[in-house]
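Heads up, there are several structures right after this.
Laboratory data are not the source of any read-out in this text; all were calculated from the coordinates shown. The structure presented is a predicted model; accordingly, all values stated were derived computationally and were not measured. Cβ atoms are built from the backbone, for glycine too; each structure is taken alone.
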Structure I
Amino acid sequence: MRFKLKADKRALDELQKQVDYYNEEQRGLGKRFKDAVSDAIKSVRKNPFYNIRYDYIRCFPLKKFPFMLHFTVDEKEKIVFLHAIINTSKNPETSWVK
C-alpha cells in the first residue's frame with residue numbers, strides 16, 4: 001500500500017526555486033531535477049521506512065543531484081510528511097530552515 005504525501009509549503013517553494021535555478025544553468029535541467037524529486041517521492045511513498053537521521057526525520061538522497069528529501073512518517077494514518085528538500089552541498093548552518 002502506498003502512503004499519501006503531504007508536503008510543507010517551504011519544501012514546495014524550495015523545489016520550484018531549484019527548478020528555476022537549474023533551468024537557468026542549462027535548458028531542460030530543471031525538468032530533470034523535478035523528475036528526480038518525483039522519482040524519489042514515489043520511492044518514499046512506496047517504502048518510507050528509511051533510517052531515522054535525527055529527531056524522527058528520515059532522509060532519502062536524490063540519485064543525480066546533491067539533495068535529500070527530509071520527511072517523517074505517520075504509520076497509523078499512512079502519511080509521509082515532506083518537510084524539506086535540502087541541498088547537501090550547502091552549509092546547513094546558513095541554508096537550512098530551522
Structure II
Amino acid sequence: MATGAGKNESRVAKERTRLYQARAEFHDGIVRRRRHDNLVAGVAGGAIILAVIGGQVAYYALGPGRAAPEPISTPIPTTPIPTAPPLTTPLPTPPPTP
C-alpha cells in the first residue's frame with residue numbers, strides 16, 4: 001500500500017512543478033512584452049517630439065511665422081558732402097629787375 005501513495009505524491013509534485021514552470025514562463029513573457037512595448041513607446045514619443053520641434057523651427061524660420069523684414073532707412077544727407085578745399089600754390093614771384 002505504501003507504493004501507491006508514493007506514486008500519487010510523485011504525480012502531484014510533477015504537476016506542481018509543471019504549473020510553476022508554466023507560470024514562470026508566462027511571467028517572463030509578460031516582462032519581455034512590457035520591455036518591448038516601453039521601447040517602442042519611447043522611440044515613437046521621441047520621434048513625435050523631434051517632429052514637433054522641427055515643425056516649430058520650420059514654421060518660424062521659413063513659413064508664415066517668420067518675421068517680416070523691416071526696411072532699412074538710411075539717412076539722406078540734406079547738405080552737400082563737404083569736399084576738401086582746392087589746393088592753392090603760391091605763384092612764383094618775378095625776379096627783381098636790375
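State the single structure among I, II that was used to calculate Rg/Rh (Cα atoms, Kirkwood Rh), giving 1.94.
Source structure for this number: II.
Could you figure out which one of I, II the value 14.2 for mean count of other Cβ atoms within 10 Å over residues 44-51 was computed from?
Source structure for this number: I.
Can you tell which of I, II yields 63 when percent of Cα pairs over 11 Å apart, for residues 12-51 alone is derived from it?
The value was obtained from structure I.
Between I, II, which one scores greatest on distance in nm of label points 7 Å out along Cα→Cβ at positions 28 and 60?
Structure II comes out on top.
Starting from the value -23000: which structure in I, II was helix-only ellipticity at 222 nm (-39500 (n - 2.57) for each DSSP H run of 4 or more, over all residues; to 500) calculated from?
Details: I: -12500; II: -23000.
Value -23000 for helix-only ellipticity at 222 nm (-39500 (n - 2.57) for each DSSP H run of 4 or more, over all residues; to 500) corresponds to II out of I, II.
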